[in-house]
Structure 1
Amino acid sequence: MKLALTVNGAPVAGEVEDRMTLADFVRDHCGLTGTHLGCEHGVCGACSVLVDGEPVRACITLAAAVDGRSVRTIEGFEDDAAMAVIRECFSEAHGLQCGFCTPGMVIMVRDALARGCCASEHQIRDQLAGNLCRCTGYAGIVKATEMARDRLAKAG
């Protein structure tokens, strides 16, 4: 199947098998390896990307399903001011250890903050419930999200 889409603001075209996942497409065809494959069943959230601004699990989304759409991977946030704050807060609050879950986690944090869904610790935990981390116990991730929320609000 022929495929044409936008990945991180750049047009991308290619030919893919009907069963190819979006995760495999961005990793293998685009060379964007920041989208990690953990469970490959849509459970862990390590492969989270944005499609037309909405978070999806790239490991269970077919590449064919995003034909003509816009995909943003972790690499697409390189110049994003809010993501820079989130990354800084993750580092300061020890919101990462091995780093495997971090790309998907920070994409979900960025999305939740943009939607205003992080007013309380309960809301933060609810927003991140679909993203698993084997290392941190989530306290650092929640703290980092609270710090980012407060800094972004202060910056206006």
Structure 2
Amino acid sequence: MSYPMIRAARPEDAELLGALALRSKAHWGYSPEFLEACRAELSISPAYVAQHPTFVLSPGDEPLGFYTLEALSSTDVELSHLFVEPAEIGRGLGRALLSHAREEARRRGYRVLVIQSDPNAARFYEACGARRVGERRSASIPGRLLPLFELDLSR
């Protein structure tokens, strides 16, 4: 399938993508203190973009969403970010990005896409066919457990 609005990110996109991630996280009503605790984990650097497959949904100059992939093993890859501009949530952009991520991961030879989800996005991943396999501790918030999903890429 072709996704004409999705392109590979460039290192110069990094700052815009990090800001988009924070805005998207804020959409769920988290406190300023919570968001500040997440800032480092949600930051995107030019080096990160250069090292990890990162794709941007951008019909114009401004990104409306993005995702990144991080290899876990020769068979498993993690969807380490998937964020959509808050005003665009619910319009199918997240689904388009996830579909693109699945195809990109398959193309790279992976068999499983691992997803650590925000609790507010868990229903989205379930609706897209992901299977909940457990929980993972948050890297930003001590004591917080996050839903962990897998998508079988052989389907």
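A short reminder: the numbers here are calculations on the coordinates, not readings from a lab. Model, not experiment: these values are computed from the prediction. Cβ atoms are built from the backbone, for glycine too; each structure is taken alone.
Ranked by FRET efficiency 1/(1 + (r/R0)^6) of positions 18 and 50 (r between Cβ atoms, R0 = 25 Å, to 0.05), structures 1, 2 are topped by 2, which has the highest value. Looking at structures 1, 2, which one was relative contact order in percent (Cα under 8 Å, 6 or more apart) calculated from, given that it came out as 20? Of the options listed, only 2 reproduces it. In terms of distance in nm of label points 7 Å out along Cα→Cβ at positions 90 and 106, the structure with the greatest value among 1, 2 is 2.
Here distance in nm of label points 7 Å out along Cα→Cβ at positions 66 and 146 has been calculated and equals 3.3, so which of 1, 2 was it run on? Structure 1 accounts for this read-out.
Source structure of the calculated read-out (Rg and Dmax of the Cα atoms in Å, 14.6, 41) within 1, 2: 2.
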